[in-house]
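Just so it is clear, none of the values below were taken in a lab; they were calculated from the coordinates. Not measured: the values here are computed from a predicted model. Cβ atoms are built from the backbone, for glycine too; each structure is taken alone.
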Structure I
Amino acid sequence: MRRLRITITIDKSILEDVDHLVDKEKIRNRSHALEYVLNQYFHSAVKRTVILAGGQGTKLRPYTYEVPKSLLPIKGRPILEYIIENLKKHGITDIILSVGYLGEKIKAHFGDGRQFGVKITYSQEKKPLQTGGALLKAKKLLGDQSFFVIHGDVLSNLSLKDIVVFHNEQKKIGTIALTTVDHPTPFGQLKLHGTTLVDFYQKRPEIKSHLVNSGIYLFEPEIFNFFPKQKEVFLLEDVVQKLISEKKISGFVFEEQWFDVGTSENYERAIKEFRLPDQK
């Protein structure tokens, strides 16, 4: 990325606020802080997301015989409410909920989203389409702007605006949010070279990397050019594999809390360890 040296005059109190952003890790120095703030202002206009909430939750039975996994409660509220709350916090209010198994219960709980301060439309699976097929079915609702994709069984307080800034800097078709875990084998493990993803190991029994796919993505509409032709049931992870082979996707590493509530063991851990937004 080409950078230019400039001289500016700025109010001292504003400059002090900018300096408070410098933590020597995410924000390296004053120049980086100013660039970060300007990027937040000019490039944080992603307003739309697809939440993939159509899974049958077979690894969460018996909990999911009567309740879809995205409605399972954590500290008295459904998982999906936390996801939507974090989206709204970062200005993302146009939400497409991809539903299938027990989808009528999700619709009954959230309706059009008005009571949660967002707009919700639904993409209904008539049969299980897997993650890629579900996203393809929602394509007609997305338009031609950048959009997030979030699995409906992940809990995180990740700053989505930070991903937007990073994604716009990288200028690739996609960005995956990555986190580190002690035991990565149940998850998709990924390797980075700089900020570019170079390898993806989908649920291997051996440890290849402690960086794992968080189930949070930011895509450009061009992602659909990489979907398989004349196929409606497929994994989004297979599309990611193709993007990695062509070096068209980046990895954004974050340290905020994250839970994949896809198994009974992980669900029970989230109940015990998940911290509410106002908790330290």
Structure II
Amino acid sequence: MFTNVAYLHNSLNDMVDTSKSLVVTSCGYYRVHSRPVVSTERPTGRRDYQLLYIAKGKGHFYFDGLQGKETIITEGNMVLFRPGEIQFYYYYAPEKTEVYWVHFTGRMVEGILDNYEIPNNKNVFYTGNSPDYAWLYRQIIQELQLCRQNYEELIAITLRHIFIMINRYIKEGKKSGSDIQNEIDRATHYFNENYNKPLNIDEYAESRHMSTCWFIRSFKQILKVTPMQYILSLRMANAQSLLETTEYNISEIAEAVGYDNALYFSRLFHKHVGVSPSEYRKMRSGR
């Protein structure tokens, strides 16, 4: 089993803090692969709130206690426990479960949850399996571990980011279809990380076991641009930033954003921005 956990002020106790609207008290990650079972048993619950995200595998939950019905929660679902709610749940090694969790409190928690339309009549809700969820949980863990300047405010903002993503999925994901939304989220995440490398849409679609036509159509349906238009916008935005903030020459900037031909890059830049890279740099520098 692998764990990565962090606690506010290194306190393992659940707490209620009404001095602020939203306070994150702990966050963690479990990857269950060797220990036979990882169990949580809290007959009287906790005093704070907890939001769990099943990233992979399954969780076995008993919302009415061990005498009640077992509910198997699969990946892409979140589980919300409010203060005082019974907590019995188990993760088993053969299912290779990966789960993120965060505990939080504050004087305005219910109002915040209502604002983002987080369901208040059930513990479990599907939110899709966007890689952004895991990234946001990891950011909270890291900030709690490093305790840098203003980290408490930042982790509260990051938790709100998770709430926003849940709300966005509730509003948009169901309309477009959860499978489609998940694939497009995964694609944009991949393109953002690899925009400066050679990217082939046919090869990407094939790697995800999708037809190219379906992928392009679905991508445009949700983001209103094609995958290549999206990648081009990433490259041009980053080129603009490099022109403004560095002394790199045009060839170096072209290479940095994914083009080995500076002339071709300059033509694309002019078409996209309206001026050449050199003219853009002069305009932004005031020279």
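Key figures for this structure:
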{"quantity": "Structures I, II, by distance in nm of label points 7 Å out along Cα→Cβ at positions 46 and 222: label with the highest value", "calculated": "II"}
{"quantity": "Given -13500 for helix-only ellipticity at 222 nm (-39500 (n - 2.57) for each DSSP H run of 4 or more, over all residues; to 500), calculated: source structure among I, II", "calculated": "II"}
{"quantity": "For log10 I(q)/I(0) by the Debye sum over Cα atoms at q = 0.06, 0.12 Å⁻¹ computed as -0.19, -0.78, the structure of I, II it came from", "calculated": "I"}
{"quantity": "Test item: relative contact order in percent (Cα under 8 Å, 6 or more apart) calculated as 20, pick one of I, II", "calculated": "I"}
{"quantity": "Highest-scoring label, criterion being distance in nm of label points 7 Å out along Cα→Cβ at positions 86 and 262, among I, II", "calculated": "II"}
{"quantity": "Structure from which 21.1 was derived, mean count of other Cβ atoms within 10 Å over residues 78-85, options I, II", "calculated": "I"}
{"quantity": "Test item: mean count of other Cβ atoms within 10 Å over residues 62-69 calculated as 11.8, pick one of I, II", "calculated": "II"}
